[in-house]
Structure formats: structure tokens, C-alpha cells
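Quick note: the coordinates plus some simple rules give every number you see, no bench work behind them. The model shown is predicted, which means the values in this text are computed figures rather than measured ones. Cβ atoms are built from the backbone, for glycine too; each structure is taken alone.
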Structure P
Amino acid sequence: MSKTGNRISVAVIGYGYWGPNLARNFRRLGTDVRYICDLDESLRTLALKDCPNARFTRNLEDILHDNDVDAVCIATPVSTHFDIAMMCLKAGKHCLVEKPLADSSSHVQEMIALAVAQNLTLMTDHTYLYHGGIRKICELVKSGVLGPVMYYDSVRINLGLFQKDVNVIWDLATHDFSIMLYVLGRRPTSISASAVCHVEGRPESMAYVTCFFEDSLIVHFHVNWLAPVKIRKTIVGGLNKMIIFDELAADEQIKIYDRGVDTMALEYNTREIQISYRTGDMEAPQLDRTEPLGEAVRDFVESIVDPDRSPVSDGGISYDVIRMLEATEISHKQNGARVNIDWNGR
């Protein structure tokens, strides 16, 4: 192993859309970016400009056989994640994989089992789990200040970027599933999903997903590649207070509203409920503005340096996300029917 303190050596596999961002954050952390690996030879100039001390290669074997490479970042198409990660884990490399972790829950289970057997860190860059706003929402939900959460509603829409190997749910809702699991600390008992393809030869471009729980909590997601504007907004409705999270807001990304309804039984008729509306103050807390991907990379490195430390975005939450994605596929094929998810054994 080449690491001295936090000085570990990494290889970035895939240097298209996300790879340069990963490399930039590793360099900022002081990590040795030893290799950039991509099949596209035209990326060599860009890669070496970004990482002048790295070696550009089209051959994964170069990385697998280099004992000085401690870890890899995999930013390739989803369909390749499993094969590449399994080869890297077998070669003794810690793995940070672009979301989603793999293309099936069975593949994720194999990856987790191998990482545990090899005593290696396996992590997905569910970057929003490191976002100051999401962490604040999680803090507020867990503190009980909102009261029991009644509903959770999310909109994640924009124009493009169309993917080739995954539909809009696997691309965009993957973010929202990981956020929901992290914030609520609960997993749905069933899922309903409806998705539509609007561009011939491409996967489904817009979808609506609803998650149901063992109580009255309901969660809804709207994801779309064909919207005229970009919207990233989430509402968490508690019995006592409610939150609006607008990721694209220049300031006041989170607003906490002391608004809701109060109920009481009428004295003369205990079966009839009187509803009164409560309109209190709004507050906008200060948020940590540190780049989320930078925090994710830091979490990965620190989990390597300290073997007893598990990353926030570990294999467990990644597995739960994939199980939810698989349920949406079944529901979509069954015209939006509710699909139960059996979490026994997990």
C-alpha cells in the first residue's frame, strides 16, 4: 500500500462526464491520482492537463496489476460497474462507484460480499448525502421538530441529459431514493411507478413514482428529462412544521414553515372534527456550502485510512436504492401496479 496518512493512490476509470469532477476533488484533497483510464484516446490530452502526474491508459490491466494503486473510482456506464468493480476488488482495490452501484441487487450483494471478504471499502457516490441542505433536513427530521412526517414530495426535472443505458428513473430518481432513505431513515413497503418514452430509440424520459409505507406516510417523485426548466425541489410535510428545499436557490435553500392544521373534537359532537389552520413564522437556517462531492471523496479516503470506519454512502444504502429501482421496473411493466418489497434478510 502506498498510503502515508491520507496520501493514498487512486485511479479514475472513465473520464467522460463525471470522471474529471472526481479527479479534481481527489487532487484537492491531496490524493495521488496515479492513473486515468478510458477507452477514448481523444481524452488523453484533457486527462493529462487535469492530472499532469497521472498516467493515461486504455488498459484496465495496468491498474489491476499495479500494487501501488490503493483505490479506484469507477465512472463508467452502469452496465459496466459490476464487472469492473469485481475485478478491482479481487485485485485488492478499494472502490468508489458512480451511482447507481450496479444494474441489479444480486450484483450489489456479490460486490458487498467480496468487499467484506477482502476487507475493502465499497462506496457509491450518492453525493446528495453529503449536501449541507440534505444533512440539515435529516437533522431536523431526526430531532422531531417537524413532528411525524406525513408526506415527502420531490421534483427533479430538466431538459436532457439523455442516457443510453438507463431510463430517467435509474438516472435521476436514484438521487431521490438515496436522499429519502437517508432523511427518513425508513424503507417503503411498496412502490408504484409509471414511465413514458418520448424519444424513439431511447429509454423512458419521464416518470412518476409513489412510495407507500406501513403507516399513512406517502412519498412521491417526479423525474423528467424533457422539462423546459430545471427544477430541484423537495417538500417534507410534518404534522408540526414543514420544509421546502430548493437546491437551485441562490440563498435560503431550506425554508422551515411553522404551518399546518390543528384538529379538535367539537364539544357537542365528539365524532365531528374541527380543523383550524396554523400560520406561523418561516425560518431559513444557514447551511454548510462545502462541495458535496468533495465531502464524499473525503469520506471515501477516510474510510480507507481507518478500516473501522464505514462511509455514509456504503453498500447498504446502495443495495436499498437498487431494490427500489427494481420495484419501479416491475410496477412500470404492470401499468403502475403497487409492487411490494420484502426487506427480510436485509
Structure Q
Amino acid sequence: MHPGQVKERLAARYHDAYDAAIAEHERRTGAARAQSNLGEHWFRDGHWEGAAHLADMDLDGLSAEVVYCEVSAFRYLYRMSDGAVDATRAFNDTLADYAAADPSRLIVSYQIPLHDIDDAIAEVQRIAAFGGRSLQIPVFPVELGLPDYHDERYTPLWSAVQETGLPLCFHIGLNAAFDDLATRDPTPQRALCVPLIAMSSGEAMGIWILGGVLERFPALRLVFVEPGLGWVAWWLDAIDDLVLRQGYDAPAIRERPSDYFRRQMHLTFMEEPRSVQQLRDHIGVDNILWASDYPHPPTTWPNSLASLDRQLAGIPEADRRKIVCDNAARVWGL
């Protein structure tokens, strides 16, 4: 969506603060966007309009999608000098408008800024009350000047989210830790950085597991969007080995790290046939979700079914159903 759609929902007294936050956001991200490898899919009407998105889903043979906004509310709304709470509601109401074309097929991920925990809880509860099914928060709160997610300040929020039963989603994207590497990346569209940003999800996963958040909140469900699969199989082995064999202290947990992962975490992939064929049982077939990444350049649209047939060839039908639909239906209550 365009940030102007949010501004239209805001009282006029907040417009100057909103414009200033947008300008700062664009100043920080403009260079990265200028170097993005967009491709023709980016410019389809479905990028901007829910009804057009549904038409493209029909072309691709998809019955429902969980979708994520290109602009992250939590990346700029907190910069507002006044009206950030109202702007958050306006942002999420704009997402709801996108999904209104058919909310049973378009499941938007509503965004929860975290600078004020009471406001965050109120927004989570408001979203649950009007029927929202998916929540999104930053992968790395430290980029926003906030503590990591094992900090006690978040305890009331995790409790509130757990009560709603809604999943918390982490869509990979910008990672400030790679700002320096981005300037040294020898490729014009940062091909060196992109896979490393996905793999840096291991930091976030470790915070949730080793920091004891999932121990304290065993009904939370987390979805990491676009990290891929193969490296996670190694990571689970490595983190278990550190704790179980090498004797690294993990005082906040009582089970194997991989137990928390398999009980409460999920991963999406797009094109990764070797990993899904050879590693799905080790990762956990109940933890794997296929994604089309429409309308971004890596998307499998409009050939998703052919892509799945190729990637999942020979995989038992029960496992295939979990990966392409049943796991998502369970996580998001579809």
C-alpha cells in the first residue's frame, strides 16, 4: 500500500508528524529500494488492490494466502512526535481494507509497534476482536532501540498474544547489522547480502528459544517468513549439541532447544527442492510452510503448482498436504 492511504485515515493534527516520519523512513531506505531487483511482477495491480490479488491467486491455483505489507509500520510510525497510536490503527485498518475483497482468502498480517507495551496489547486485542488472524512484529527489536524479546518488558504482551491464539510472524527484510556489508557487496543488487539476511534469522530464533520465551509461553506460535530451510537443519543440530554435549549453560530452558522449535516455530520456503526432499523430517514436516512470495521477484507465480510438483515429487501425499496447505490452515485457523 502507499503510505498516503494511512495518512487519509489520520486526523489532520497528526499529518505533519506523519509526513516527517515518512521522510525519515525514505531517507534511510531509499538507497536500498533504488537497488532492488524488482521485476515485472512487482507492478501487477495485485500488489496494490485486494481484488486484483485474488484474481492473480485464481490464475495460480491458490485458495488462500497470508500476506505481508511491503511497508512495515513499526519501521517508521514510532518516529512520529505525536499520534503514533492513531497511526498504528490507521495502518492496520488500511490492511483490513485490502483484505476486505475476501477476508477468508486474504489473511493480512497486522503490524504491532512495540515502543509502548500497553498500546501494543490494546492493538493486539483490537485486531483479535475484529477477526484478524495474523500478527507481525520486527525480527530484530534492537534495530528500533528496544531490548531483545526475552526481556521482561514484553511479558504482558506475550501473555496477551498467547490468549488470542494468533501467530506472531517475522518477515525478513532490512537488517541493520548488514549495513556495512551492503556498501561492500560487489553485486549491484546486493546478491551477497540477501541470503545472509535470511540466515541471520538464527539470531532471532535463538533469542526466543535460549532466552526462555517459549519455555514461559508454550502456546505461542511463531512464523519466520522467508528464511529458507537447509541452514536451519544444521542450526538445530548445532544448538542442541552446544547445550546437550558441550555443556553450554542455558538456564532459561528445560528441554532441548530443538524441542521448542518443533513445538512452536514455523518456516517458509519458496524454491528449495533439495532441502524439502532431504531434510524435511529432520526439520519437522509440521514446521514447514510453502510460500509463493507474490509479487516479489522470486515468486513462483503464475506457475506455483508446477513448481510444487517439481519440488515435492515423490514426497508422500500427507507430507505434501501439510507443506502446501494443512500446516498453514492449522497455524492461522483457516
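What the table below lists for this structure:
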quantity	calculated
Structure with the greatest value (metric distance in nm of label points 7 Å out along Cα→Cβ at positions 49 and 121, set P, Q)	Q
Answer label among P, Q for the case where helix-only ellipticity at 222 nm (-39500 (n - 2.57) for each DSSP H run of 4 or more, over all residues; to 500), calculated from the coordinates, equals -9500	P
Test item: mean count of other Cβ atoms within 10 Å over residues 209-216 calculated as 20.8, pick one of P, Q	Q
Value 2.6, calculated as distance in nm of label points 7 Å out along Cα→Cβ at positions 57 and 305, assigned to which of P, Q	P
Structure from which 21.9, 81 was derived, Rg and Dmax of the Cα atoms in Å, options P, Q	P
